[in-house]
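J.: Listed next: structures, encoded as structure tokens.
Derivation of every value follows stated rules applied to the coordinates shown; laboratory data play no part. These numbers come from a predicted model, not from an experiment. Cβ atoms are built from the backbone, for glycine too; each structure is taken alone.
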Structure I
Amino acid sequence: MIYELIITGGGPGGVAAGIYAARKKIKTLLITDSFGGQSLVSAEIQNWIGLKSVSGFELGKMFEEHLRAQDGIEIIDDDLVREVKKSKEGFRITTRNGRVFETKYVLIASGSRRKKLNIPGEKEFEGRGVFYCSICDAPIFKDKIVAVVGGGNAGLEAMRDLIPYASKIYLIIRSDEPKGDPVMQDKIKNNPKVEILTQALTQEILGSQFVTGLKYKDSRSGETKELKLDGVFIEVGSVPNSDFVKGLVDLDERGEIVVDHKTQETSCPGIWAAGDVTNLPYRQNNISVGDGIKALLDIYDHLSKH
């Protein structure tokens, strides 16, 4: 069997494209191991258009239910794509579980994964005080004390998102100075809510049911210190899930898939990409949905012409 389209990923971009593909009667297979993308661990999302508040888990269920309500689309929900290769019919896709599929076109919406500190307490309190998306979760910390780990632009942007809500924000960085945009640095440094801890190595996140504090080592003195906190935002970057198409499509220096933002086409004819796996400037659920739909409509145009 040859599919007209295979979509990789069950996040907002992949699901939106899948729904539109079904409505356009495109013979489509969507491959994922879960629904919801990175937002799955968010306790509360307040910027999903149309809902005042929804948990990441609930949003993932909504994605899945909406997709499964469509006629015609096939879904594999327990696997991931391992390899994409060109074939006589278009592309041959191999999954991690050894399944092999043929398709004319491919839409990659595999997202990205947050870089982790890999310290005690990080995994245990993920979604219970440890977060990776300040735009999504900053409002939860109204009048509370939080820390942001990471002094690049991502860390400074998280500080900016938290300032209207939190009562106190620690910026914890390994170096002597933040490394982000100088204008943003000035805004952060001059805010009375902000305290910057330099040459600080985060060692452990503390808590019981939820985060209660953080331990860090002062590199200058060698002393281990403790902060009392309500939450920690880890902003040390992300890694796009693009390894399975390396060498097939153009990637930028961060490993993100380079796309034509008008159509979401990649450098390889027949492959499109959408969402956080691409070199888009903003990482948001709503934007990923739009990019997934944009890609699908362009794919439909190609199918109609050929």
Structure II
Amino acid sequence: MNSPAISIPQAPKSSGDSSIGGILLASGKISPENAERVLRMQKELGIRFGEAAQRLGLITEADIQQVLARQFDYPYLQAGEKRYDDRLLAAYQPFSPQVESLRAVRSQLMLRWFARGRNALTVIEVNPTDGGAIFSANLAVVFSQLGERTLLVDANLRQPGLHSVFDLPAGPGLSDVLAGRADSSVIARIDSFISLSVLSAGTLPPNPLELLSRPGFAGLNTTLAGAYDVVLYCAAPCSLGADALALAARTGGVLLVARKNHTLQADIAAVAEEVVSGGAEVVGAVMVDY
């Protein structure tokens, strides 16, 4: 079978007014009429636009911090904004200890894997309830916050879930691309973040392992790795089949995800051994606590 024909559009460059006032207007935090009130106070008192808006009770300190984050290309969301999964801490609680730990994982991966010219990595959870999907989603967000062009691929063609994490409609995705029934238009840009895109799993196929084992997937992986700085494949748990090992063989590297007080050490060791036997490298392992 030939490799799927897919071309990746370049991420659009940011445009528009990047001032605090411009961002507040564009985001709907203040109206044009209120902006005029803010400008009058700003001129009368000789203070910053954001401070004037706060004094008038139009915005909060949290709003100011979010605008500053956008000015410095570090976007995040406030609680209740968008309809993403609440467990997407990198989006809603970017300064929490948990997200600091994610950044530490990101730094290690940059040094141990991506700095070596490798752009794709498979994330494997040992058991179905180990939290691999939500961890992959958070990791993708922190990579995008670093400015890396990041693609998160839901390669769990058995029990996918990443589309719901980012509030994406269920529709064509990876399986459809591999079957030649879809193209790059199924890759969704996550507008809340500057450099993040998601490729959902798509239609549940009757032959997930075969789809991921065919030469077509190797060609697709090469194309994606050439278009993005970081490509993260979220694999199905090893207990559901050998899909994860097929992905690992193509990307060459694996990050294992285990759950605190839940995943058995023997199971982690068994998966790591299978990965290595398949010719891939275990780049690291993380323990999550959800």
Structure III
Amino acid sequence: MDGGIDDALALIFALRSPELDVAGITAVSGNVPVEQAAMNALRVVELLERKDVWVARGLANPLVRDPVRAMDFHGADGLGDSELPSPSLRPRAESALSLIKQESQGAGRRRLSIVATGPLTNIAAVFTEESDIVRRLDDVVIMGGAYGLTEYGVGNETPAAEFNIYSDPEAAKIVFESGVSLKCVGLDVTMTPGAQLSPREYATIKRSETDHAQFAAKILAKAMGREKRFALHDPMAIAMKVRPSLFKFQDYHVNVETKGEYTKGMTVSDRRDRPSKELQGQRIAVCKDAKAAAFKQVFLRRLMSR
């Protein structure tokens, strides 16, 4: 996770979902610097009294590029400039990369998945250092990319590229070409109007008396006041593991553009009946449809229930 508002909402969702056994949270450079991303994860862990879940810092910069930030949207603190107190918990001394390796080695018969809600820098670095880890993972679910499968499948950082992929396209290319079982939840579905948080739903969150709902209301306040609606990008990726039946996927050959003058970070999906040999890319599962109302019902229930 890279420390933004929707990352925090996704963590609350994940940690309050009995379907998931969350081992740890890895912070990465993205919306905010990696140190701030780790602090924001610890805030959620502390809020939900889940000291059993470790938080670790990953890489502070993309693999080869300068960092891209989104603090103009998420706030200087990544959480809507909500001025929350610092957590008393601290991140693990080990790096996120080391802990990902340890978890994969100790998985045994567990079905170990990685859900990536930020740039893919940490995962790409681990895959590069230890390629065998790909075979030890059940899958990797990413919130990232825009694949042109719906009218909403266009970039949000540039006309062609979604933020997480654009932030570190070289890392995304490594992960997309690694051979891991990859499921991509992109802007094609997260930006559909029915999947976004409405003012009425936000008002319902504000009326909820639980600590985690009040935390969510506080970090959402500035964005909801400015945008009127809020795209639940990262919670949707979590929902794919909590309620997979709500999502429809299709396999496509996908390439990540790393050199284009206007298309850097674009996820180029070959949707033709006869894909070209030159641009085939690895076949990956891309979400092309989601039951938006049912997704929000599950998400809001987990967010507001005691």
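J.: Taking distance in nm of label points 7 Å out along Cα→Cβ at positions 112 and 136 as the quantity of interest, name the structure among I, II, III where it is greatest. Mind showing how you got there, number by number?
T.: Details: I: 1.4; II: 1.9; III: 0.4.
The maximum falls on structure II.
J.: Let me ask you something else. Which of the displayed structures (I, II, III) returns the greatest value of distance in nm of label points 7 Å out along Cα→Cβ at positions 128 and 176 on calculation? Show your work: numbers first, answer last.
T.: Numbers: I: 4.1; II: 2.5; III: 1.7.
Largest value of distance in nm of label points 7 Å out along Cα→Cβ at positions 128 and 176: I.
J.: 16.4, 48 is what came out when Rg and Dmax of the Cα atoms in Å, for residues 96-207 alone was calculated for one structure; which of I, II, III is it?
T.: On the way: I: 17.7, 58; II: 14.3, 43; III: 16.4, 48.
It was calculated from structure III.
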